[in-house]
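The following blocks contain the structures, represented as structure tokens.
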Structure 1
Amino acid sequence: MASNVTFTDKELKELTEKFTEFDTNKDGRIDVNELDKLVKSLGQSATKEELDFVLKAHDTNSDNGLDLNEFLSLMSSLRKA
């Protein structure tokens, strides 16, 4: 959960803006297709299987997408890596 995630106010604002930008259908979550676009925007690539794995690992409510807290948890994990 994102409750253990520590971001500065600036980082939190930037990550929230990035989440909103890539939540293209504005349903409050980032699905696998939106996650793919986000990864590509960072100059990276991932297979559908890799994206599905990442999504499932952070989708704590099992709704097949990342809400803002789940997205922040993912970003925290990437920062620690």
Structure 2
Amino acid sequence: MFKLCFIYIALAIMLTGCSKSTALYKPVIPANLMQPCEKFSTLDDGVGKVITLWAVDTVAKGNECAAKVDAWIGIGKALR
């Protein structure tokens, strides 16, 4: 009788471990990652000051876009 009671209690304990399942949630993606990358401006003049300002603006836009791409890669790796 003791063995039968022990088996029932053990089965009840084991079955309670399977009674709950985890819920999967979609990750919240930051709003700044949902914005498209800015278009690069065209170089209209060949004067040194204009070229310098254009280069600084282009590099800044490129770095911002690269950061967004890196963030998306990080999200993709986290979801695997």
### Query
Which structure, out of 1, 2, was Cα Rg over 2.2 N^0.38 Å derived from, given a value of 2.48?
2
### Query
Given that FRET efficiency 1/(1 + (r/R0)^6) of positions 12 and 44 (r between Cβ atoms, R0 = 41 Å, to 0.05), derived from a single structure, equals 0.95, which label among 1, 2 identifies that structure?
1
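Bear in mind these aren't lab numbers, they're just calculated from the coordinates by the rules spelled out. Given the structure is predicted, the values throughout are model-derived calculations rather than measurements. Cβ atoms are built from the backbone, for glycine too; each structure is taken alone.
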